[in-house]
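The structures considered in this document are given below.
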Structure 1
Amino acid sequence: MRLPSLRLQHVALLALALTGLAQAHGMAGSDAAFVAANKGAQIVPFIYLGAKHMVTGYDHLLFIFGVIFFLYRLSHVALYVTMFSIGHSITLLTGVLGGIHVNPFVIDAIIGLSVVYKAFDNLQGFRSLFGVELNQKAMVLIFGLFHGFGLATKLQDLNPSKDGLLANMLSFNVGVELGQLIALSCMLGVIVLWRRSASFARHAVLANAAILTAGLVLVGYQLTGFLISHGA
């Protein structure tokens with residue numbers, strides 16, 4: 001299967017769009033102000049914030065979309081998404097509650113790398129270039145751990161109050177799972193309809209090449225931010 005070429009202008013537009021998204025990613029405005037100023041347990045607001053963050057988290061959604069792209073059985077979708085959920089729940093909660101801080105540029109670069117990995121795997125890159133196949137379930141779980149740290153850094157940057165922190169973080173995690181379920185339902189609906197058309201077979205490779213390009217843009221953006229922040 002030959003990889004179709006991406007037009008330069010399309011790649012440039014994709015890079016520009018993702019750069020703007022990368023700058024906007026995180027928690028800002030009234031949401032950030034609420035977390036920073038909040039005292040005590042606020043179950044419903046933190047569920048809402050968790051769901052909102054996941055639904056608008058383009059890096060998480062790109063990875064999930066890559067994961068389910070070639071999964072045809074609902075049981076397989078449920079298994080892989082569960083592995084991802086276990087991973088990001090562990091590090092989200094331990095990161096915030098345990099005070100484990102990771103450089104946000106580095107962790108977001110790794111999250112971008114997870115997008116690159118999944119698209120490359122979908123393109124059978126590991127098999128065709130290296131003659132190996134990585135354990136996909138293990139990789140989804142491992143990258144899920146990094147995605148959880150990414151979520152944790154966004155909250156840690158706001159220095160949330162210790163008062164009611166456990167209840168709020170558990171609520172935020174529940175919201176993340178709800179947001180993931182909403183996004184997953186939409187993506188599954190789109191991809192199931194797409195698979196019924198002849199264009200899916202023709203454009204599946206191109207779509208994953210675009211996802212891979214998006215992941216590379218995210219990695220480059222975050223590494224650039226890391227170098228700038230360290231005076232390089």
Structure 2
Amino acid sequence: MSQLALPLRLADHAVFASFLDAGNEALVATLQSLAEGEPGPGCWLWGARATGKTHLLQAACAQAGDRSVYVPLRDLAVAGPQSVDGLASRDLVCIDDIDTVAGNAAWETALFVMYNQIAEAEGRLVVAAATAPRATRIVLPDLESRLSRLPIFQLQALDEGQRAAALQLRARHRGLSLPDDTARYLLSRSRRDMASLYGWLDRLDAEALRAQRRLTIPFVREVMQQH
């Protein structure tokens with residue numbers, strides 16, 4: 001088993017069924033195959049903030065179950081490179097925010113050792129970052145070279161209509177009905193990034209449950225005015 005010291009929980013909503021794959025069909029299909037145990041080295045996915053990188057890594061781990069481990073380096077950086085010791089015991093290792101530790105010699109050495117151990121064990125490595133491998137400012141040449149060999153996918157951001165569809169998909173996954181007009185209203189009154197929109201959906205879900213109300217425009221307006 002992995003010697004990862006910190007207990008890491010996956011978000012309940014972070015599954016493939018709640019992710020709108022518009023423009024990212026090939027990436028989602030690749031991750032699903034890796035999660036099911038199909039042979040392959042893994043992949044590198046990159047994209048702007050709130051495009052779904054963390055969601056997809058956690059979804060892959062949720063599908064793979066105990067054979068996998070999700071490792072958020074943004075949270076674990078302070079714990080030190082020993083945090084990744086023993087990860088090659090898992091069939092699927094998903095490393096999030098690798099750019100957080102890029103340029104740190106100790107971390108890069110630990111990740112290089114981890115990469116080689118995973119490859120030797122014929123495991124699969126999925127890495128997420130804000131940029132492609134060669135733009136991530138990894139200093140250790142051997143680590144950059146190996147990571148650059150992974151299939152690389154750029155996450156495509158959703159357009160206006162797709163953002164509304166993504167909100168409605170997430171709502172359905174949570175047992176909520178989000179009508180088209182309400183979804184458009186929320187988009188017009190909120191920041192357009194998906195993290196902000198999903199944050200509002202979380203809040204509306206809680207408030208609707210408390211008040212026993214449906215997600216109508218008047219109700220959404222009332223909640224947004226209160227917050």
Structure 3
Amino acid sequence: MTNPVLLARQFDIVREDLHRRYDALHPAEHVDKVLDEIIAERTATAKVTTFLPVTVERAAAELLEAQAEALGYKSAPRREVLYVDERNAGRSQLASAITGHLAGDELFVRSVGLNPVGGINPLVLQVLEERGIRTSHLYQKQHVARTVHRSDVVVLMGVKQTPNIPGDRYVSWDIEDPKGRSIQRVREIYDDVEHHVHLLLKELGITPVPAESREAYAR
């Protein structure tokens with residue numbers, strides 16, 4: 001039997017991947033509902049859980065695909081940007097929050113830490129809220145290896161060597177770590193990250209969401 005903690009992490013990965021593929025076709029809560037029902041059904045009867053995440057993802061994807069086709073839609077996974085730093089406490093949180101704020105539904109955005117500890121820097125959260133970006137969805141995440149899934153762009157921040165994280169393209173951003181910095185310096189780091197995000201979105205051909213839509217997203 002798979003360790004329950006590991007199994008839960010694997011289901012989290014399945015959830016992220018399904019949202020990336022189907023949020024443009026279904027409400028996010030519907031994707032969650034479909035997945036949760038299939039997880040409950042399969043775990044109640046499974047004697048061996050080793051391959052359970054794979055079978056659950058396949059069943060959920062098939063159902064969501066069929067429902068989308070019945071509505072006349074064809075699925076096309078959104079491109080994904082993954083931000084990686086050591087602790088997932090400052091730079092990567094800024095980058096993912098800003099990117100989601102600017103790109104809206106055009107991109108699927110994630111951030112992870114190689115060794116996440118200590119929680120998210122409270123000054124980072126404060127500056128994001130000052131700029132009108134919601135923070136309630138942010139949490140510190142550890143990288144969990146995916147065997148098939150690849151991000152379109154992996155952005156390394158303060159990571160010297162390319163980690164074992166599948167990606168089609170890797171870029172490195174020289175961004176100062178907000179840890180131990182003053183609130184004014186964190187604001188300046190925010191501006192630096194935002195500049196980098198704008199350049200990345202331009203490379204990807206994504207026009208930032210209009211300000212009025214961003215305000216709705218922030219709420």
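Overview of values
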quantity	calculated
For -14000 (helix-only ellipticity at 222 nm (-39500 (n - 2.57) for each DSSP H run of 4 or more, over all residues; to 500), calculated) the corresponding structure among 1, 2, 3	2
Which of 1, 2, 3 yields 19 [relative contact order in percent (Cα under 8 Å, 6 or more apart), calculated]	3
Origin of the derived value 1.0 (distance in nm of label points 7 Å out along Cα→Cβ at positions 71 and 111; candidates 1, 2, 3)	2
Per distance in nm of label points 7 Å out along Cα→Cβ at positions 47 and 199, the highest-valued of structures 1, 2, 3	3
Test item: Cα extents along the principal axes in Å, for residues 79-142 alone calculated as 28, 22, 21, pick one of 1, 2, 3	2
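Just so you know, all these numbers are worked out from the coordinates, no wet-lab data involved. The structure presented is a predicted model; accordingly, all values stated were derived computationally and were not measured. Cβ atoms are built from the backbone, for glycine too; each structure is taken alone.
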